[in-house]
Every structure is written in structure tokens, then in C-alpha cells.
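Below you'll find the structures, each written out as C-alpha cells.
Coordinate-derived values only; no laboratory data. Note that this is a predicted model, so its numbers are computed, not measured. Cβ atoms are built from the backbone, for glycine too; each structure is taken alone.
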Structure 1
Amino acid sequence: MPYTPDKSLESWIWDAACSIRGAKDAPKYKDYILPLIFAKRLCDVFDDELNRIAQEVGNRKKAFKLVKHDKKLVRFYLPIEPQNPEDSVWSVIRKISDKIGEGVTSHMRAIARENPLLQGIIDRVDFNATTHGQRDLDDNRLSNLIEAISTKRLGLKDVEGDIIGKSYEYLIRKFAEGGGQSAGEFYTPPEVGTIMSLVIQPHPGMEIYDPTCGSGGLLVKCEIEKERGFSNPRSGKDGDRNVPAPLKLYGQEYTPETWAMANMNMIIHDMEGHIEIGDTFKNPKFRNKHGKLRTFDRVVANPMWNQDWFTEADYDSDELDRFPTGAGFPGKSSADWGWVQHIHASLNDKGRAAIVLDTGAASRGSGNAGTNKEKTVRQWFVDHDLIESVLYLPENLFYNTTAPGIVLFLNRAKPKEKQHRVLLVNASQIFEKGDPKNFIPEAGIQRIADTLIGWKEEEKLGRIVEHAELKKNDYNISPSRYIHTSDAETYRPIAEIVEELNTIEAEARETDKALAKILKQLGI
């Protein structure tokens, strides 16, 4: 019988996190908490595998010896053996009473040495680390955390991989709530990820890529939705059932701690993904045998919005044909459309993508006198008929901003009936109030996804717009420009206007600097 907890797994997992210093400070310790919960899952699953082998060979003592001799019998071999073979593997960590931080770190590093797949992931944290002679996490608090984690078993018969995976995502979300501006770098609201994965419709065996994968949530969502969409396997002649092939998941993440988080998220969901580390924009790691950019069936991404540290030289020096003539550099103040270009270049001939962008990316520069680099890139995508749909999200969903955000859907093989047109969906009113963030309810997720998948119009929600009309509106592709959600609404959302004004001011400052430099050179 599966273990039924008195509390939900989510409540337990958050209580464990709070056992260090309470809910307020828990996010500061995520780099300690996540690896420990991950290690608990590894230990309990290893126990289950040992028990299975013990049933065949007679007892756990023999099972330990057999597994040590042939480590391929288990997915992850853990070099942790209790004095009493009948005790749980986790009990070895739980019983450390002296120099706990040192002991936990040693066990984590030993696990990593035996499992190359876990190197840099489970052994990344030093539980004995100090700052100016003071332990970052003292043994008393570490002991409390281990005890809190020990209250639940996380083996194969206790919780399904997807259940603990969801709980793990819950913990990441709770950290995001207290993570301020940095939260959006590793976490996308689950309902947004669900909509994206439903709309791009990943099929068994497809290769899915996220160039800014954060904690890996969007890739996980694609696999979950694929399994849900193909949950009724076909039957063979004799009733044999064909199990749908898993997706092949690929991601790249810049921040080492978040890269480790993504790998743990994949493994704890029992999904096998290939997550690279490094700056995707300047050095994308996924290349083909000729050194060119590798292409994928689907791409999902939520790049950090309005990155301003990429220069025109970063675009001009690119040797991977990511920034085509007529598009290219979108301006220093925002790399949003630079990321869109990278993603477009990462799609194969039939590829589709879903990209979360700042709301202003859909409209900045439109209606302004003169030229605007960001609008020029947006125009290139419209004129090349690559944009299938644009979704305008509700406000206050994301953890690092109250701005609504949009989801841009690309399709490199638009069917004839969709060509030279774009479906715009304004879902700004489809949400429920939450604390601290709003959320899209299940029925709202399905309504939005059905509209986008069916490519259908609905009053105050969805409208199909011809390219000629987009051109007439100076390539503004914001759904809020074309779909008013109430009779009284005649103006664009304030957040969108403020964002555009900020961009105009930034461009003016850059122009002033350039002019001052020229005048100085002229001695004026």
C-alpha cells in the first residue's frame, strides 16, 4: 500500500524548508534544501531497488554486495551502507551526530564520484562552508533540516515520480515568492508553462530545447503534457501496448546553482534531459557535427526580459547565422528580439516555438516617428510569416514583475489557412486573485489553450488579424491593441505605455551620449 501522509507532500516539503529559520529566510537556504531532498529521494529509491534485488538473492546484505559488484543493476549507485543492512540508506546521513556539515558534504561528494551524471549537481554545495569564520548553516539547523526531511519516505512505492516532481516545483515556487527580482530567472508560473506546452503539441520522440532553461520547468511541462496527450497507447495484435517514446529534452542555463537545480528537477521527475551550462547568447552549446547551430522540433523559453548587456558587436560577431540581414541588433536596451532570433535559428524546418517576453516587446517603436531597431526586427518576423499567435497574459503572474507579459508562438511551417495572418489572444481578464500572485485557473488554462490550438476568434478574447492590418498599425502585434476586453476600454494598458516610454527615454539617453561624444571630438 502506498504511504498516505497526514499532511500533503507539499506542506511537508515547505515545513522542512522552514525548519532552518522560518518561512521568511527559507529562500536564502534553497541551495542546501533542494540537494538534501534530492538526496533523500535517491536514498529511498536505492533502498527500493535493494529490496527488489534482496527478494531474488535472499537478503539485503547480499543485495548490497551484488550492487557494489555490478553497479549497473541500479540507476544510481550510492556508496552508503548502514552497519545493519536492514536499516535504510538515509539513516546513515540521519545518524551523523558530530561534524554534521562535514559528514553530509563527504557523502554527497562520494555519491557524485560514483555517478558522473550527478557531478556538479549533488556535490555543488559545501554544507560546512563558513563566511568570516561563521558557519553559513550551523550543525544545529542542519540537523533540524535533516530531521524534518526524514519524516517522509520518498521511495517508488510511497510517491510517484510526478507527485514528488510537482512538490519539488512547489518548493521552487515558494522560493520564488521570496526571491524578489531574481525569481524570474529560474521559475515560470506553471499555468503559463502548461499553456505553452499544450499549444506547441510535443509528440513522442521529439527533441525539445530551452536555451534559458532556469530550473527546467518548461521542459518538464512539455514531457508531462506529451504523456497526457498520448495517455491512451495503441494496442497491438495480441493486446500488446505501445508505450509512447519520451521526449528528448535539451536545455542550457547560465547560473551554476540554477543549472544544478534543473538537473535535479529532471532526475526527480524521472526524466532524462541534457542540460548544458554557459551563456547561450554568446556561446550556445548545442551544435551539430559541422559546428553550426543544432536545430530542434520545438523550443520553449522564458529569457530574462529586457537584457541590456548585449552590444551590437555581439550580434555582428555571430558566426552561427542567428541574426539575419534585415533583423539583427534590436537595440541595446532590450535583447528580447535577439532571443527570438536565436530561437528561430534553433528550429528545424517544421519547428514551432513558444517564448515568454516582456509586454513591450510586442509594441515598442510602433507609432513613433523615425526608425526603431526593435520594431524593425519585429517587422522582419511578421513579413517572413513566422508568427502564428501572440498571447497577452494577465497582470501579476510573474514573481519578478507585475507586468503581464506575452507569449509569442512561432511556426516555421504555417499551414496555408494561417499564412499572412496572426491570431491575437487577449487573456488579460482570465485570472483569479492570489497571494502574493494572481493565477490562471484550470478552466482558464483550457479556454486559452483551446483558443490558440483551434486558432479561433472569440469576442473580447481572440481575433485573427491580417498582415495588412498589422502593417497599417506599424507592426504593433500586441493583442491589447486589437482586442478590448470591456466596452469602456479604449486605451492600451498603462504598464505597456510606461514600458514604451522607458524605452524611448533610454534610446534618447544613448543618442545624447553619442552626440556629446561627437561634439567633444569637434571641440564644441
Structure 2
Amino acid sequence: MFIRRLALALCALISTEALAGNPAVTVTIDPTANRHAINPQIYGVAFGSKSDLKTLNAPLNRMGGNSMTAYNWKQNATNLAQDWYFESYPQDGGATAGALADSFVSDTKSQGAQPMLTVPLAGWVAKLGAGRSILPAFSVAKYGAQCDVDPYDNDAGDGIMTDCSTPIAGNDPRDAYIADSTALEQKWIRHLVKTWGRARAGGVGYYLMDNEPSIWFSTHRDIHPVGPHATEYRDKVIAESASIKALDANAKIVAPEEWGWEAYFYSGYDQQYAAEHNYCCFPDHDGEQGGMDYIPWLLSQWKSAGHPVDVLSVHFYPQGAEDSNDVSTATQLLRNRSTRQLWDPNYVSESWIDAPVYLIPRMQSWISDDYYAGTPVAITEYNWGAENHINGATTQADIYGIFGKYGLDMATRWTVPDSSTPTFKAMQMYRNYDGAGSTFGDTSVSASVPNPDDLSAFAALRSADGAMTVMVINKDLSGTTPVTLSLGHFTKAGTAKVWRLTSANAIQAMPDIAWSGRSLSDTVPAQSITLYVLPR
């Protein structure tokens, strides 16, 4: 009997704890502290359609990625590089010169966003065959059997020998490319200025200095099999910037567009050389860079050259499988934590990086007075995965909040999630939560929480109407969480509008919530994003 009563008591206790949900959280908000403007350009995207740009009220639209390294505007063709069997493909718009980019600019401008175009620097651009046919860089007929071939074209190999480990060396780039130069690219810029006007008059405002150049030796090994030295990329950017600004002095040059962690410190040549020599040596770093890390060295060199670069840009993808579709409990919890890599100097990346990343503060330190003071910093590619799952949505909402709180200047997500996904709707929560263009605030203010791995929160004042907007992101995988917004130095009482996104995958207008005594109380569901709009 005793054992039965004990079991019943334990069941009752467990049930009570389940009903209680997660521990209560207080979000402490002070609109007089840590005030700074949120640059709306942090909400940019890549390859957004007109519909995407409108629904997300996106301010920037980036045309980038590996294929743009070899964009031949004259033939309107790209090469898909390592992403798809190193094949040169015709692009939408047919043989009309520049049609792909012009259509992109047109669609972007029609929705009030600014286009960002990638300018090739690798030295070769795509070439098409007769009748605008596809050309492979590693023809099986020419270079022999290979590890894999395009399932739709058995002459297009992957550039790897049949042992599936040895890259084919010594191929002729002219198989699928033509030689490129700054002078040839200037003809494209002249076409863009003639077609769309100068940047100051609403033309193309941002030109990206190629894409992830330090790993051309991998992604574009058919045209650049040796990683570029630090001096090569430095000089190419200086020349291209001068060429562009000769035609459009107010156009902004964005560089170095590097892929991630190793590229922040080492040139392409160093990354390749070190990997091939058991990481014994980094010739550029210890030689021409004088011991300086790669990106700070580039900035110092560009400063000496008269500031040819206007925006410092990098890419970042978490390296612990977070950018996949994995939604196992372990990976969801890792996503919840790993956004700390964007801001927390005490968080050690739980991946091969195995070091604190604190990317935004790190970039801001790079543009200190010693290097390139006053330059905007941008993350022009990032993705934390799980787009079709609420965990991907809460992570994206957290990222947007972090960008605003820590003063990032620009960002473009890679790429736009499908509009049916919760991650797309998480983006909409910041930029168009009511379908009428209403946005999160534009002046970041202090908002603190006990543990942002479980629940994060961001606050901002909205200049249009003086409202306080508070985004509460409950990352807990289960259970509800009681939340109190402690509103220091704000209106003592009022009624808040509330919008919420949950795993039900719809942005819902919730019942209004009254607050008094500068305190608003609510209960938020597991894995949810809740926006509170508190009028003055």
C-alpha cells in the first residue's frame, strides 16, 4: 500500500511540474540605456523574388554565390563551378547581354530594395557552345573517366579521377571559359550605369568583389587551382574599385566576401598550402602579411591605397550541422546556443572551430582606427538551417535581434526561405508582421534576460509612432514559459498589441494585453516568437 501511495504521489508531483511549465522569466527593459539606431539593411536577402521582397519588406537583395564568380554578362552565362560539375550554363533572358543581372536589378528596384551585384575577379568567365549550349570544364571525352558525371550529361565530369580522391590537374580553362579582365568588366559597369543610372540617382549601389575568393582553389579549381595570395586579391580589389568608381563615384565597393572562419585569418594560398603540409606553415601570413591576420592586413593595405573598399563583408555558417535540415533534439539545442557565435566572446564554438567567434564585435574591432575606421560591417551570407521547422524560425528571429542589438550595419541571408515556411514568417515578424508593412522598432534599447539559450528578447523604439516593440523568442523545446516585461522608464500603463508565430506556422494577432505598474505579464508557448507593441 505504501509503495502504491508513493507512486501516486510521485505521479501527482510530476503532473504538477508539467502543468507548471518552464521557470518564469523576467525581461528587463530600459529605453534610456544602450540606445542606438538599427540599420534596416540588416534585414536583406539573396535572390529574393518580387513577391519575397514585398512580403518581407526587404531593403537589400544580393546577387551572389559561386556561380557569379564566372558571370559573363556579354554572353549572359554563368558557370556552376563545383556546385554542379563545373558546367557553363546559359541564363534567363537568352542572348541579350546582361539580361540576368538587369532582370534582377529591375525586380529588386520595383519593390523598393537595393540590388547588390557580384563582379567577377578570378580572371575567367563562362563561355557557351554553339547555339548557347552547355560546356563542361572537365569533359570525359577529353580528360578521361571520372569519379562522377552529370546525370543529365555523361560528358560532364566532376573533375576527380576514378579513385574519387585525386583532382584532375592541368585542364585548359578555355574549354568552358574566356579570359576576363578589369577592362572587360568595366564594360558591364558602363552598361549598368547607362541602363539604371548612377548610384546616387537610384542605380546599382553596391558592387561585391567576387565571392569567397580564398577558396577558389576548391570551388573554382578549374580556373584557379592555386589559392590566391593575399597580394593578388588586394590588388584585384584596388583595380576593380578604381574602374567602377571612374564610372560611378558614389557606388559602394563591398569586400572581401570571405567564406568563413579560416578565411578571416589566412589567404587562399595559406589555406591550401597549410592543408597540404599538415598545417605546418602559413607562408603569406608569416611573409608578406608580416604576421598580421588576413582581413586586418587587407584593411591596412586598402587604407594605404586610399580606401577603395566601402563596406567590410564576410560570410558565416555555423560548423556544427546547424545549417542542415537536422531537427534532432541535440541539433535544435545547439542552434539555440550557437547564435552566441555572433556576439559572445565567452562562447566557444561547438565545432571544429573550437574557439570564441564573437563575429560582430570582432568585425567592429577590425575597423578600428588602426585599420579602417567608420566602415560599415556586413554579413552577406549566413544560414542556420531547418527552414521548414519552428526551430529554424526561432533561430532566425534570434539572429535578426542580435544583428540589431549589436550594431551590425548590413546583412543578406542565404537565401530566401520558401514563403510557406516558419522561417520566412519569422523574418516577416520583424518587417511586415501585420501584412501592412508594420515593422520592429528602429532604435535598439536595453533588453536583458537570464539565459538567452532558453529565451531571448530584444527591444526597440519605433520612431514612426513612439511605440516600444519587444520581440520575445522562447527557444524551449517544450512547455510554456511565464514572461514578465519589466518596463523601466516607460509608460506606466497601457494596452499592448500582440502577434505570435508558433509551430502552427501562422502569424496570429493575439488578444490585447493590458499592463500596469510598468509590468506586462504573459505566458508564451514552447518554440514561439511573440511581438509586443506597446504604444506611448
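Who wins on mean count of other Cβ atoms within 10 Å over residues 328-335 among 1, 2, i.e. which is largest?
Working: 1: 22.2; 2: 16.2.
Comparing 1, 2, the top value of mean count of other Cβ atoms within 10 Å over residues 328-335 belongs to 1.
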Comparing relative contact order in percent (Cα under 8 Å, 6 or more apart) across structures 1, 2, the largest value goes to 2
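Name the one structure among 1, 2 that helix-only ellipticity at 222 nm (-39500 (n - 2.57) for each DSSP H run of 4 or more, over all residues; to 500) of -8500 was derived from.
Source structure for this number: 2.
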Structures 1, 2, by distance in nm of label points 7 Å out along Cα→Cβ at positions 80 and 456: label with the highest value: 1
Output the label of whichever structure in 1, 2 has the greatest value of percent of Cα pairs over 20 Å apart, for residues 224-415 alone. 1
